[in-house]
Every structure is written in C-alpha cells, then in structure tokens.
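Following this line, the structures themselves.
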Structure P
Amino acid sequence: MRSRIHAAALRVGNCPSQVTIVAVTKGVDVALVREAHALGLGDFGENRVQEARGKIPEASIAARWHMIGHLQTNKVKYVPSLFCLVHSLDRLDLALEMQKIGDRLDKSFDTLVQVNVSGETSKSGTSPGDVMSLMRALRPYDRIVVQGLMTIAPTCDDAQQTRPVFRTLREISNRVSQEGFDRIEMKYLSMGMSQDFEVAVEEGANMVRIGTAIFGPRRL
C-alpha cells in the first residue's frame, strides 16, 4: 500500500512522505490495532465515539487518533480526551457545541470541514456551495481551528470515476486559502479510501483513510 501511495504521489510530482495514512479501525479488534501500530502506523481513525471510548484506552499505544465519522453534538464532550483531529465538522450547531466544550475545558478543537461533494443524501457534509459561508460563520468560534477539508467519494467499480470529486475538493481548498480566514489553514486534504486512494493522492490528498486494505473486510 505504501508503495502504491508513493507511486501515485510521484506520478503528479508530489512528495510521498507527506501523505498520512489514517488506519480506519471501525470494528477492528484491539490486537490488530496494536499489530498495525507495531508495524509502523501511527494514525488511526474511529467512526463512532462510543467504540473509541473503549478501544483507545484498551489499545494503550502512542498513536494519534482521528474522529472520522459523523459526530453528534452530545458526543462532543468526549472528543478532547480521545482525538487529535475531527474530520467531520459540517454544521454550525456542532461548531457551537465544540465552542461551549472548548470554553469549559480550556481546549481547542483541530478540525477538518467535511464537504459532501458528491451530493449523495446518504453522506454527511456541507454542500460545496456553502463552504465559504460556513467558514465565515466560524469566525466567532475561537476554540475551533480548521486545518483542511474532508470528503467521501461515491463507491464506484472504476476508481477513476471518483476523480472529479477529489479535484473539486482541491479546488475548494484553494479558494478557501485565497480568502485568508483567521484560524483556518488548508493544511490537509483528507480524501481517498481503500478503493480509490491512489486517485485521491493524484488529485492532492495528503491524508487517506484506509481500513479494508489494511485490516481486511470489516467485521461489523
């Protein structure tokens, strides 16, 4: 997998070492998580806060944990003690709860804004046309530090069909960067999963979320 990421990055003149692999551990046994960590993986992603609350302490590894799934407002209070980066900020009520919890705990939230580029109703995320207005609306929320964007492409038999989705997210990222918002840095493009990560890397992804290609078919 690392060799495929390396090759994809080189094909477009990017630096392979700048691509972070987030190993998706939804439904994965703790023993396998530890094994992956021992083999050199340092970033892991959980989709569900409830699962993460048990798994992260049990794994007891020096790793960076990412919240990559839809985040409910009533689960925000658990985020600071579990995760280094939230990939799924997509609405103002979630931002408001983050601000409240951040003020209470004197902590900031490093986040990515999730964009539903494909427009699929089954996926969370703000619409591409609403990204700039959401960024402006986040200005008062000084506990939120936006570090990039995330998207999930449709499942396709041909990974090349996902290319327009990834390209659109990169273009949105460029537009956000040009605006120069405070506390908003387009440092990360989190896009690409097991079936399409090479295309995502070719389109500028520097963070890919990979589960099946690492751990095999999901058990849950």
Structure Q
Amino acid sequence: MEGYPQEKRSHPLVRAFWVLLAIAVLAWVFREPLMRGMGAFLIRTDSDRHVDILYVLGGAPYDRGNEASVVLAQGFAPIAYCTGSSVEQADKAMGLTITEADLTRSSAINAGTDPRKILPYPYGTSTREEAAGILRHAQHLGADTIMVLSTDFHTRRVGNVFRKRFEGSGITVLVHAAPSSEYDPAHWWNTEQGLLMVNNEYVKTMYYAVKY
C-alpha cells in the first residue's frame, strides 16, 4: 500500500538453507537416540516358548551356534537344524567345503550341545530360500510350531519373510534373536561391523519389500 514500507521477504533458497541447518543441528543433538532407534527398529522377536523344532539360519555361525546351545539347554526345543549351503571364502581358499550349516553346528557342539540334538540341514543361500526349505522340512517332520534363530538385527526381516512363506501352512513361526559378539546393539554405530550390519539390513529390508 502506498505510503507504507513494503515487508522484505527472504529468498526461498535462504529459507531452505535455514530449515536444513536446523534439521542438521537437531539430528546432531539427538543423534544417539536416533541411531539407537534405527537399530531397535530392526529387532523384532517373539516370547520364547516350547516349540517342536529350532532352526538356526546360516551366517554368523559362532553367535548363532552359541545361542542355539542356550535355547536347547533351556528346553525350548528338543532338536535343532542348522541351515545354509554357502561356503565361506576363507574356507574355499584353504580347499575346504564346510557349509554354513556345519559351521553353526560345530559352534553349538563346542558350546556343549549334544551332537545328536543339533543336525545340519545345508539348504539355502538366502533368507527366502531358507524359508522355503524349512517349510518343506517342517511339514515333512509334522511340526506344529517352530523357532527360527537369527542375529538380532535380522529378526524383523526374517520374521516377515517366514510368516509370509508359512501363511496357510498351519505351522506357527517364532523368531529368536542371537546377540552379536561383534557390536553392541545399543551403540552399533561405534564399530565398523555394526555400521555394516545396520546399513546392509536396511538395504535388504527395502529389497525384500519391493521384490516380494
């Protein structure tokens, strides 16, 4: 209006800069709760109860084998099967053909498990393949309830994959987490292994959501 000074307006790019700066400052101030929340989101487990069979997924054989030993010792399952047909690069380089299933089983036996209570089922090179193989295996053995054991940050994705695969089968799937010996889930961003684990798991989670 004539006779009154016009209000000065900041340029949109300037406003955007200050908004982004404020977001960056808040993210830095609250970085630990945010990072902790990112990790916690990936962990989704069920309450432990007695099941017909424990299945220990391939990968991280030391951690998962040790946790399988604990689950069996606590009486939550009468028998366990270790899955995974992949052979690690280090073993290939030495001319060995030991599978992930065998490595996990060895870890559990070294932790005190009776070898008769944990057996190899070397099937699958991915969570989806393992779910398909375990479904057939559990149906063949007449199981009503199974427990699937994986590393903590894998449990949400593992649960989603298995429940989708087992839908309509009449078999209940429980998911159990094995704690990692290589990172603290409450401070995972402080180690390279923790950073890789969370980053890879979010990529896999998005891949499975889009692909399947």
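What follows draws every value from the coordinates through simple rules; no lab data is involved. Note that the structure is predicted; figures quoted are calculated from it, not measured. Cβ atoms are built from the backbone, for glycine too; each structure is taken alone.
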Distance in nm of label points 7 Å out along Cα→Cβ at positions 20 and 132 - structure with the largest value, from P, Q: Q
Given 8, 35, 38, 18, 1 for P(r) over Cα pairs in 10 Å bins from 0, in percent, calculated: source structure among P, Q: P
Origin of the value -10500, where helix-only ellipticity at 222 nm (-39500 (n - 2.57) for each DSSP H run of 4 or more, over all residues; to 500) was derived from one of P, Q: P
